[in-house]
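Just so you know, all these numbers are worked out from the coordinates, no wet-lab data involved. Remember, it's a predicted structure, so these values are computed and weren't measured experimentally. Cβ atoms are built from the backbone, for glycine too; each structure is taken alone.
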Structure P
Amino acid sequence: MSLFHRFLRLFIVKSRAEVFLITFGLALGATQRGATYVQTYPGWPGWIMFGCCCAAVFMAGAKMLQAVDLERERDGLS
């Protein structure tokens, strides 16, 4: 296996714990961006954008969890 392929394997999500850590990082960034939206667009438009940022993280986290579960079922590791 080449060094490049070994390097690429570092970026493959293999467990639910890794998904939760990635989702946590995404959530930190999304709340920071949402806070910027609230300051830039005062009132309800900023809060709508804040909610959209958070909703995107929830959807991404759910999709990653689903993908890890499907990968485990496919490989027969469940």
Structure Q
Amino acid sequence: MSNKEDINQLLARYFTGETLSLVQQQELDAWIASHQQEFEQMRRLMNTPMETSAEIHFDAGKAWQKNEPRLENRT
């Protein structure tokens, strides 16, 4: 496994709240120290709320009505 893959796995575990071993935490801390700007971008992205399905308004019936004629014209 490459070093980049190792760091990606450590970052994924860190951002999902998984516990890291002492060695893993030290590796991650060393990477963060040398990549502070990149880490801060990731941290901001991970802390940005995502849209939930409750916020998305999708009318399946309306979508079907719009696309059904196009499907019928193909046959």
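Taking 5.0 as the value of distance in nm of label points 7 Å out along Cα→Cβ at positions 32 and 64 derived from one of the structures shown (P, Q), identify that structure.
Q
If distance in nm of label points 7 Å out along Cα→Cβ at positions 8 and 48 is calculated from each of P, Q, which structure is the one that comes out at 2.0?
Source structure for this number: Q.
Computing Kirkwood radius over Cα pairs in Å for each of P, Q, which one ends up highest?
Top value of Kirkwood radius over Cα pairs in Å, among P, Q, belongs to structure Q.
Of the structures labelled P, Q, which one yields -28500 when helix-only ellipticity at 222 nm (-39500 (n - 2.57) for each DSSP H run of 4 or more, over all residues; to 500) is computed from its coordinates?
It was calculated from structure P.
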